[in-house]
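The following blocks contain the structures, represented as structure tokens.
What follows is calculated from the coordinates using simple rules that are stated; it is not laboratory data. Owing to the predicted nature of the structure, the values given are computational and were not obtained by experimental measurement. Cβ atoms are built from the backbone, for glycine too; each structure is taken alone.
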Structure I
Amino acid sequence: MSNPKQSLWQQTILPTLSLFASTGTLLCCALPALLVTLGMGAALAGFVSAVPWITAITDYKLAIFMGAGFMLGLSSVMQWRGRYAPCPADPAKAKACMRLRKISAIITGLSIVIYLIGFFFAFLAADIFYK
């Protein structure tokens, strides 16, 4: 039988942390790059004046992306390992278990999509659009 604490960590906490980390990559690095790429410098100036700490964390873009990528990878591996883990025999608990697995997979997939969008705009878009 699986450890309930590990199951909670595996199915809810880690995917949620990876979602926050990938959203953080969008805010720190991808959103400013997207606004500049689309010619919205005034919007970026307004964004920076409203959220001035954004320029400070942009200096750590590589570390932020590496940390988010590590958490996404760990979340994906744990989800893959637990895909055939048994659910409780009680029908109501089994239904909740399967629903939680689906929600967890959706959160992890959404996190990966957000991370890839952020990676594109933070590292690749300027080279592609300004050559």
Structure II
Amino acid sequence: MIEDPRFYLLAVPAVLILGVSKGGFGGGLGSLAVPMVALVVSPVQAAAVLLPILCVMDVHGAWVYRWRWDPANLKILMPAAIVGLAVGTATFRYLNADTIRILIGGVAVGFTLHHWIGSRVGGRA
């Protein structure tokens, strides 16, 4: 069990941000949850703590919208999800925690820049 109080000071707001973001009110803030928690524990532990919460949220969302899904979207999402799982598995298995932290930070910065620049260049991001 993680006993560092800094973990709880960051994990509780991270989970709240995830919930608000999944509810459609937080915009892209949900992508900050793992980097926030990874500041005080290893990225593997951060993912291990947050992924079950995300899975429960996704199952609930799938249940609520079970009659309103679009097969065309699923055809696009499934191959990308499978590739993402393979890349994520390889990343966590073969890279050390500091390298994963750098990758997570790079992805977070990339999404932020895309949000800021994309909204000015090509309409809404």
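Tell me which of I, II gives -25500 when you compute helix-only ellipticity at 222 nm (-39500 (n - 2.57) for each DSSP H run of 4 or more, over all residues; to 500). It was calculated from structure II.
In this comparison of I, II, the computed figure -0.62, -0.86, -1.12 for log10 I(q)/I(0) by the Debye sum over Cα atoms at q = 0.13, 0.17, 0.21 Å⁻¹ is attributed to I. Determine which structure produced the value 48 for relative contact order in percent (Cα under 8 Å, 6 or more apart), calculated from the coordinates; the candidates are I, II. Answer for the origin of the read-out: I. Using mean count of other Cβ atoms within 10 Å over residues 70-77 as the calculated read-out, with 17.1 as its value, let me know the right label among I, II. Working through the options, I get structure I. To test your reading of the models, identify which of I, II gives 3.2 for distance in nm of label points 7 Å out along Cα→Cβ at positions 46 and 78 when calculated. Checking each candidate, the match is II.
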